[in-house]
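Please treat every number below as a calculation from the coordinates, not as lab data. Keep in mind that what you see is a predicted model, and the values were worked out from it rather than measured.
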Structure I
Amino acid sequence: MSNNHTNYDVENLHGTHYSSESFYQELENRVQQYLASDDEVYSEDEIANIRTNLRKSLYQEWNDCDSDQVIRFETANSYKHHGIQSSGFVKENDVEENPLLAPVHGLSLRDYTAMTIKITQGVPEADIFAAMGIEAPVWDELNTIWGQRMAEDTSFTVTTLFGQYFAENATHPKLEALGASSSAGNSENLRKLSTDRYFYEELAGAREAAYEYGLDGAQWILDEYGINLADFQSVAMQWMTQQNQQFNSADVLHFTDYHQQKKEEYAAKFAEEQGGNIADDIEF
């Protein structure tokens, strides 16, 4: 059966011609056969690596697919296989009982993200606090507690969901009326950023180069293209999620090279504007 004709479950990317239960049962059979094939004593980490390698080979065998499809499968099931979430694959109804996602002062992670987005769009904090009915000390606690939860969450569920909400440009009914110094008047640039991967990689490379030359990269993009930090980060998460869900190694390599090329071009530009690199005046 060729990869072109294999149908995959949209949730877990297993081939629809077999059950996921039969797949994992066969996997465990092969793991046990491997471990019993010699007298070596394997550590838990070594057994985990053996299981991962056998899972990949079994998936490729049962679906007659290429290595990119294997990566898509592993990414879609990263939490099941490794206990680590991947952007684009966290489902809220799967983590409802997670204590790290319990509301803080009655505000959910989505609410917190919506407030963060408004702040990074340039909406005054006082306006946001008034709309949400909170005081500045509560916001300080939100920042502290959500930050602590992200730091202690070894599954990266909180951080990944925060990123997904950013990609969705999450909002809150109480905040929708608040204006932002965002892309008003520059909607074409924002549209291009979200639809043209080359344009996104160019600005991402330029931003990195700007920071390396002591400039505020986010402010540079706002000044040059009218795209604020919140909108830029939202689009960045969209591209990351799309890459996870539609992984293609050739595309990844292509855009990585393009990103680096643009970063170097902007680095040269910023260096020239600052009078050249210090190293340019040194002769060997």
Structure II
Amino acid sequence: MTHEHVPGLDLNNGVRIPQLGYGVFQIPPESTQEAVESALEAGYRHIDTAAGYKNEAAVGAAVAASGIAREDLFITTKLRNGDQGRARAAFEDSREALGLEHVDLYLIHWPVPSQGLYLQAWQDLEQIYADGLARAIGVSNFLPEHLDELTQAADVPPAVNQIELHPTFQQRALADASRRHGMAVEAYSPLGQSQDLTTSTVIDIARRHDATPAQVVLAWHLASGNIAIPKTATPERMRENLAAVSLELAPRDMEQINELDAGSRIGADPATAAFSQY
């Protein structure tokens, strides 16, 4: 499996994003460079990090060591919650840590409505975009009410809403609201942090297709039109996950996975989350 086989989606500004990427959430900084180098070697070209993960420098080191042409990579990073009042300076900190002239996607990581700063932060992101330092800008964890407020005030519409999304937590209303606003839906924790891989439905479908449970869930994401960024530190699993792009699920398979939705959130609730990420 090579990166040429990974499907892409066109964002609302025409920028193309690989639909399957590699996420580095909770990978320790000292392990991140090796993990990202392995992911790039396996064929990933879309890498997702964040200032709050504290591993941007290691991602940048892996990119530099890879020798892969910059135009063949798609690098995402995100604004810390505690930096919403200084988004431009925080972006420059991230850009320096990554060692990149530009990023492909820059996101407001959480709305933190209690701060009341995400509209101000978005103005800074719009300037970053206008200056050509981010090829696309978007948000993460924004709920419908946050999207409504932001899109009414924005000059540049967000290109992406990255949200927790997996078979047992599908957030259909939020995904639909995001798409109505012209945003691509990007799934973090796309495997439910492995919890969804143990459901009998996923296991049975995997057996029928001679696939792994992770491949089944990732194929479901791709067929649903989601961008997915699974995380693993194991090179063999990186390759297995990437091979999900070749798995075609039957309509009944899709229906059975859709029926797994149980509202089982794993992460924080964006309505109340207010941590600084420092």
Structure III
Amino acid sequence: MSTPQQTRSLARVAVDAQTLADLYAAPEALRVVNVWDAVSARVVAQLPGTRAIATAGHSIAASHGYADGEQIPLDLMIDAIARIASATDLPVTADLDGGFADAGETVRRAIGAGASGANIEDRLRPLDESVAIMRAAVEAGEREGVRFALNARTDALVRGGDRPRDASIADAVERGRAYLDAGATCVFVPGVLDADDTRALVAGIGERKISVIGLPGALTAAEYESLGVARVSYGPMPQNVALTALKRLGESLLADGVIPEGTEALNNF
């Protein structure tokens, strides 16, 4: 497997990590359109409103023919992150799933690939175990001289099962506070969050300390921003939209259609 030549020094990654931390803390929520390869990264990076690049682990796995959930070999995931980082000058934050069994080593390799931050999932493991994973990720960055911008993900809502919603929110708050104490920059709470959920999470964890996902049925990014959210991402949805467009185009072409006029040549390197 051929990996692109590393173009970001540790000093540059460290600067990018501080940039990510500043973007999370800013009054305007950081909006990231998740990417999965070099060409999607380049297209998104060229958009005027893009301030950072975020990878989507699910989408990277799918593009290599793997299911989500660390089914893709770590070498392939790191290679994909390196290719994405080589396609843009913007800070890159990577989706590292649950840390691939060794969060510290995985973060070290992600930094080497050019990432200055990452999502790591707690998968609703016991709290002490989850805190240790997040701390290991942060400490791996420190050993590399990088204040790694960890967006610590808690699955308290998406894996909460049948327990009452308020119990899941309380669990997310407890976990989020613990992850911040362990050195995380932000806390990612996936799920469709309404305004009340969001207010409770921001009140419990901190203003500009919450990261959310913009799924169908969620609030708009502007609404989340007004409630004190730091970051809004979109996970695998951008790839789903792109593949839906490809499917519709394929149906048209197979039915004797033509390429639509105005189609841009966005894949020119």
_Label whose coordinates, when helix-only ellipticity at 222 nm (-39500 (n - 2.57) for each DSSP H run of 4 or more, over all residues; to 500) is calculated, return -20000 (choices I, II, III)_ = I
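I have 21.9 for mean projected area of the Cα convex hull in nm², calculated from one of the structures I, II, III. Which structure is it? Write down the numbers at each step before the final one.
Values: I: 21.9; II: 13.0; III: 15.0.
It must be structure I, since only it matches.
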